[in-house]
1. Can you spot which of I, II the value -12500 was calculated from, given it is helix-only ellipticity at 222 nm (-39500 (n - 2.57) for each DSSP H run of 4 or more, over all residues; to 500)?
2. From I, II, which structure was FRET efficiency 1/(1 + (r/R0)^6) of positions 47 and 71 (r between Cβ atoms, R0 = 35 Å, to 0.05) = 1.00 calculated on?
3. For which of I, II does distance in nm of label points 7 Å out along Cα→Cβ at positions 7 and 111, calculated from the coordinates, equal 1.1?
4. Work out which structure the value 1.3 belongs to, where distance in nm of label points 7 Å out along Cα→Cβ at positions 79 and 103 was derived from one of I, II.
5. Taking 0.95 as the value of FRET efficiency 1/(1 + (r/R0)^6) of positions 23 and 63 (r between Cβ atoms, R0 = 35 Å, to 0.05) derived from one of the structures shown (I, II), identify that structure.
6. Can you say which of I, II returns 47 when relative contact order in percent (Cα under 8 Å, 6 or more apart) is computed?
Structure I
Amino acid sequence: MASYEQKTSLKPVKALNITAITSSTTTVGSSIDTKGFESLTLFVELGARTDGTFLPLVQDSDDDINFANVDDQFLIGTEAEAQINTANTIKTIGYVGKKRYVKLSIVSTAVASGGATVSATGILANASVKPV
């Protein structure tokens, strides 16, 4: 039984629009502004899949221009653990770094005959001002 209301303390943001990945490439997501929040969890979802592997890449930035790969010490779970290769699956990865902006990309490899449909959502939580 649910006994705690979270709706007014969480903020969902689109990290990567639903996209069909049909080649081995890096698909770059949207920048997420974490200002006013203390935590960010990224949910990566793989829809239909024919082939390929899909590895999340988390980057952060102070200025929303120059992004760098996030060191594993600032992630809850690793990008390798969040690799997603099974259709209709969701994996998560948490960000606990101190940069204001975060971006999730998907690095796809071994895509030869179709690829997959991928999307990602970020959930910002622990807001400094509530309700969100």
Structure II
Amino acid sequence: MNHIEKSKELGLSADEYVLVGGSVLDIYNIRNSDDIDMVVSKEAFSKLKNENGWVIDADFKMKWGRERLLNGVFEIVQDLNFEYCSYLLSFELLRDAANCIDGVNVQPLGLLLLGKKDMGREKDLADIALIEEYFNNKS
């Protein structure tokens, strides 16, 4: 799946969303991802929430106290959570830091690496090794 092209199917303007997480790893050909992770503006979140087909992820809300929208391959939130320091990275900060690839804002790999190190789950540790290998091979 082409995460860049698939994200454009939502009809959001480029300044309303940033691709994050596994989508970034897929875009950089680090590893495949079967879902599209996005952080969107409050306005875009509200718009999508009121469209048919979108559901609120009850498990995510119970665990994190925030809403996540699901629809097919899309997983959409309004910010990124850094658990260790109890910090929410806002959409606006993420958008301003993003790299623009083919007209789509994409989370920088270095910022994704920090998030993966913060979460520290088994799958994050595997991704950390892949990202570090990517950076080492790029040097």
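1. Values: I: 0; II: -12500.
Label of the originating structure: II.
2. Details: I: 0.70; II: 1.00.
It traces back to II.
3. On the way: I: 3.6; II: 1.1.
Here the read-out was taken from II.
4. I
5. On the way: I: 0.70; II: 0.95.
Comparing all candidates, it corresponds to II.
6. Working: I: 47; II: 23.
Considering all the candidates, the number was obtained from I.
FYI, it's all coordinate maths here, none of it is from the lab. Worth saying up front: this structure is predicted, and the values here are computed from it rather than measured. Cβ atoms are built from the backbone, for glycine too; each structure is taken alone.
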